[in-house]
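Colleague: Take a look at these structures.
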Structure I
Amino acid sequence: MRVIQITALFLITAIASIHVNADQTDPRLDKLFFNLKVNTDLGLSQQLTSEIWRIWSEHNKEDINILFNDGENAMYKKDYEIALASFNKIVELAPNYAEGWNKRATVYFLMGDYHASLADIEKTLKLEPRHFGALSGRGQCYFELQKFQSALNAFEAALEVNPWLYDVSRNIEIMKKLLDQQT
């Protein structure tokens, strides 16, 4: 088992060192997702997940990366209007960039606009069906809208893509309890 973990860690390093177009179309993602599903080590799964997020968050155009960083910084400062403006510009300039849509969906969620968030999540998933962050976000939106069965389905879909999402596993249990209480 240790040989598999070392081999997978070597693959992450080798995959990460080859730079292609970084976004949801990056060919390195297929190997990372494969390794994410077959590995048995929590630490390795965290590294794989981080590498996937890193690739998703990069774009081959520097102006998009600058807008992305500006939007993230504003989002973390809870300056949602500035964040929204940055991500609006990204989806306008790079409509095929899944993470631009996903980040805008996150801002909408933080602003309490769950329907707008869901619309952007759909666009994210059309571009990157394996986007476990968007799938989890869909579950969170449905939870806020008290659509617990839809939330459960979304959380289960996220866990199917990335079986190492502890918070999503916890959310699945919460949704099941809520659904049991409704019957």
Structure II
Amino acid sequence: MGSFWTLLLLVLAGTAGGLVALRTGIPAAPLAGALLGAGLVSLSGRLETATWPTGTRTVLEIAIGTVIGAGITATAFNDLQQLWRPALLITVTLVGSGLAVALVCSRLLGLDPVVALLGAAPGGISGMSLVGAEFGVGASVAALHAIRLITVLILLPLVVRLVLPSSGQPPPG
């Protein structure tokens, strides 16, 4: 199968997966569904390795950055006056725990140190996969983040519903 047909099949599988996942109601469903759809087709072993046209990755990085940047509103920026301390604490804690987990995975489980560091990093799947691609380990990093993302997207809404059963507000007490 030619590269064009491989890419087309992967795009169709990703689109189908994203559309099916939309029906689940989980957060970031299109991203997780597209990842699973394209990933399962790619894992089948029946396709040659996809070779994306030159510049495709740059266009996708710009698109992802634009989507994320568009969510930074004046209200969100004003909220930073009260959120900077929790943001700093959360960031330091996540980076520290990510480094610790990466060290354990690398030393005790034999995982490549670059894959371990980027896979345990607190960033999102798209950003960390793009960074991983710069180091030649994008697929491995994407796989680790996909497992984490799908697990979190399934478990955390359930936990929120159990802990905050009514309107998402803490129980009185």
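Colleague: Here mean count of other Cβ atoms within 10 Å over residues 41-48 was calculated and came to 12.4; which of the structures I, II was it taken from?
Modeller: Traced to structure II.
Colleague: Identify the structure, out of I, II, from whose coordinates FRET efficiency 1/(1 + (r/R0)^6) of positions 49 and 97 (r between Cβ atoms, R0 = 25 Å, to 0.05) was calculated to give 0.80.
Modeller: I
Colleague: State the single structure among I, II that was used to calculate Rg and Dmax of the Cα atoms in Å, giving 17.1, 52.
Modeller: I
Colleague: Can you spot which of I, II the value 4, 23, 30, 25, 15, 3 was calculated from, given it is P(r) over Cα pairs in 5 Å bins from 0, in percent, for residues 73-136 alone?
Modeller: Clearly, the read-out refers to I.
Colleague: Let me ask something additional. Kindly point out which one of I, II the value 16.0 was derived from, the read-out being mean count of other Cβ atoms within 10 Å over residues 33-40.
Modeller: It traces back to I.
Taken together, the values in this text are just the output of simple stated rules run on the coordinates, not laboratory data. Because the structure is predicted, anything quoted here is derived from the model rather than measured. Cβ atoms are built from the backbone, for glycine too; each structure is taken alone.
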